Structure I
Amino acid sequence: MANGSQADRIAIVTGAAGMIGAATAALLTERGARIVAVDRPGADWSGLDARNAVLKIEADVTDEASVRRAVAETLDAFGRIDVFFNNAGIEGPHAPLEDYPLDAFRRTLDVNVVGVFLGLKAVLPVMIGQGAGSIVNTSSIAGLVGAANMAGYIASKHAVLGLTKVAALEGGPHGVRVNAIHPGFIESRMLSDIATSMGIAASGLAGAVPLGRLGQVGEVAAAVAFLASDDSSYMNGSGIVIDGGLVAA
């Protein structure tokens, strides 16, 4: 199935109420997929067009029973899972190590690492049983480099890359590919909050990017769609950096 087509494929998107999740759900829908949109209980779903979610599930990605229920509901409705965008995440606070709250550090790891782990644990066996599937984990350029005052986020996104490689080695022999994306400064709620915590406007970060602008959520969605499609059929255990050249040096 070339040219990025997702015709009749079943795709789970976690963090679907967020800007990147919603943009990816929209693009995959446009290319023919049927979307199972997953986000936490009480999430604001207003950014997700109802036309881009065949099934909407509230689930806590840090709770194994909740994750397994979401997967079971998907299988009950469709009988298979072809694409899994393992995307839910939080940024955590901006503080030096000595002042970084332990509970916030643990919460960031719980969502960003345990959440990704539980998603892989529940979905990978399904895809292995099918003999096919594509998983895309959301890391970040924070999974490739360091940054002061972001201990929780940096640690968690490095861990996501490690989990991606483990899952790729386990799934590959069974026809299941697992890759990651590494977004940089993407114009979004999360970037705005991070910039605010640094005492600057998000737009002020554009000057650090070689392309001279912030990225757009649609550009991230395009990378996810590529990894989810047969156009990336020989990519496994890899990561796509979407950062305008920020970490090229």
Structure II
Amino acid sequence: MDSPDATKLPVRLAVALLKDRNGEIHLDLPVTGSMDDPKFSVLGVVWQIVKNLLVKAATSPFALLGAIFGGGEELSYLEFDPGSSVIPAPGIAKLGNLVKVLTERPALKLEIEGHVDPDRDKEALRQGIFRGKVATQKVKSLVKSGQSVPAKDNVRVDASEYPRFLTLAYKEEKFPKPRNFIGMAKDIPVPEMEKLMLTNIRVGNDELRQLALERASRVRDQVLVGGKVEPGRVFLVEPKSLAPEKKEKLSDSRVDFRIQ
């Protein structure tokens, strides 16, 4: 309300955090004191606790939710393996808890912001592209021999066949290669082929931004998959930067959540 005495704290957010599916707020407020003390006021104690809840809603909404449902600040993020947008198994369980919170608090909305670690994710993406080039050669070989072909992500190149498929992948690359005295591309050892191929695989901000978006999108899909949370309550947010705010002991390869 428009009043100099009105609080600036997020009352609507606090109500959304506390109000259950029945539209009710239940607070366990233990109060002690002497009823004979003229300074004792139940209303004063209750109001102070309410103000504390408003501050908690403003500064640490996930901690407030954690006090109710468990999980605390751990519900505010989800970490990924470098270079990957696949939700790890522990992440599936965490998202299950987050869905429970959103189900029990229907007034809440969730914002999802994907991020990357510019160094670790870039290198992991480069390695993934490299492995994909080698796996592609095995797929071609399987097709040529009439064998069944698994999805490329499921192709496994054994150590015994790796040099052959690496050589085929290397020969298809268009970058300048070492040549012999008559100008023909010469055979080089496996480590040198690997180094040259990796050096010439470019991973830039566009690829990193796409990885961040894929992470956020997969998380949103997982939150919505059971139909318990309405799509209109879950939003993808464009990150201000590829790397997230640094937090101690947390990987930058993660998705951050915000409650509204």
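Every number in this text was worked out from the coordinates using simple rules, so none of it is lab data. The structure displayed is predicted, hence computed values, not measured ones. Cβ atoms are built from the backbone, for glycine too; each structure is taken alone.
Comparing volume of the Cα convex hull per residue in Å³ across structures I, II, the highest figure is found for II.
Which one of I, II has helix-only ellipticity at 222 nm (-39500 (n - 2.57) for each DSSP H run of 4 or more, over all residues; to 500), as calculated from the coordinates, equal to -12000? Value -12000 for helix-only ellipticity at 222 nm (-39500 (n - 2.57) for each DSSP H run of 4 or more, over all residues; to 500) corresponds to I out of I, II. Highest-scoring entry among I, II, by mean count of other Cβ atoms within 10 Å over residues 82-89, is I.
Taking relative contact order in percent (Cα under 8 Å, 6 or more apart) as the criterion, the largest value within structures I, II is that of II.
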